[in-house]
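Bear in mind these aren't lab numbers, they're just calculated from the coordinates by the rules spelled out. Source: prediction; values computed, not measured. Cβ atoms are built from the backbone, for glycine too; each structure is taken alone.
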Structure 1
Amino acid sequence: MPTVTYVLPDGSNQTITTASATSVMQAAVAHQVPGIIGECGGAATCGTCHVYLDRSTETFLPPGDDEEAMLEWTASPRADNSRLACQLRPSNDAAQLVVRVPAEQQ
């Protein structure tokens, strides 16, 4: 099962093991990870699941057009490694991801 470590703005972290194909946003919301809101439920239309992908053993496709557009409107600054957590779905059971949660989502 994939493992996701969420590094929170205060430097603490929360590690979750989740089912394959579960989005990084869905796992965070289900485990009440602070700072991941997911207002749109994973439709890539709100930007409240913005994360910085630090490290991953999973290879993700680049952001699609909808994700690219939404990343321009996130509350925290966009970076080269910015992604919407709702669009990150590990498919490899051995995947290990580290994402940084920005200080601000809204």
Structure 2
Amino acid sequence: MPIKKKFLKSKPVCKCTFSVPKEAAPEAERIALVGEFNDWAEDELILKKLKSGIFKIDVDLPVGNKYQYRYLVDGETWINDWEADEYVTAPGMSEENSVVAL
């Protein structure tokens, strides 16, 4: 599912809904959204698991920026967003980070 973006008229903020489909992490109990917007904190933004098995979270982000991020599944496995706006090589790593452009 692509990131849903709702740009506010009253503020330079975008309400972003990040989601992870069940197929991306079928056995997951807990998924955290980790990225530049929260200094890569692994326990700050925990997605809510819906009855359908999809994990979701809403986050307000300032517009005019691009943010790198990834999902941390059960505190062990890093996955990218299947529908990110783009992907970039993580600094000092051979893996890629997802990017949301606002």
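Some observations on this one:
- Here P(r) over Cα pairs in 5 Å bins from 0, in percent, for residues 21-68 alone was derived from just one of the structures 1, 2, and that gives 5, 19, 26, 20, 17, 9, 3, 0; the source is 2.
- Read-out distance in nm of label points 7 Å out along Cα→Cβ at positions 29 and 85, computed value 1.1, structure in 1, 2: 1
- When helix-only ellipticity at 222 nm (-39500 (n - 2.57) for each DSSP H run of 4 or more, over all residues; to 500) is computed across structures 1, 2, the figure -3500 traces back to 1.
- Relative contact order in percent (Cα under 8 Å, 6 or more apart) from the coordinates reads 27; which among 1, 2: 2
- Here Rg and Dmax of the Cα atoms in Å was derived from just one of the structures 1, 2, and that gives 12.1, 32; the source is 1.
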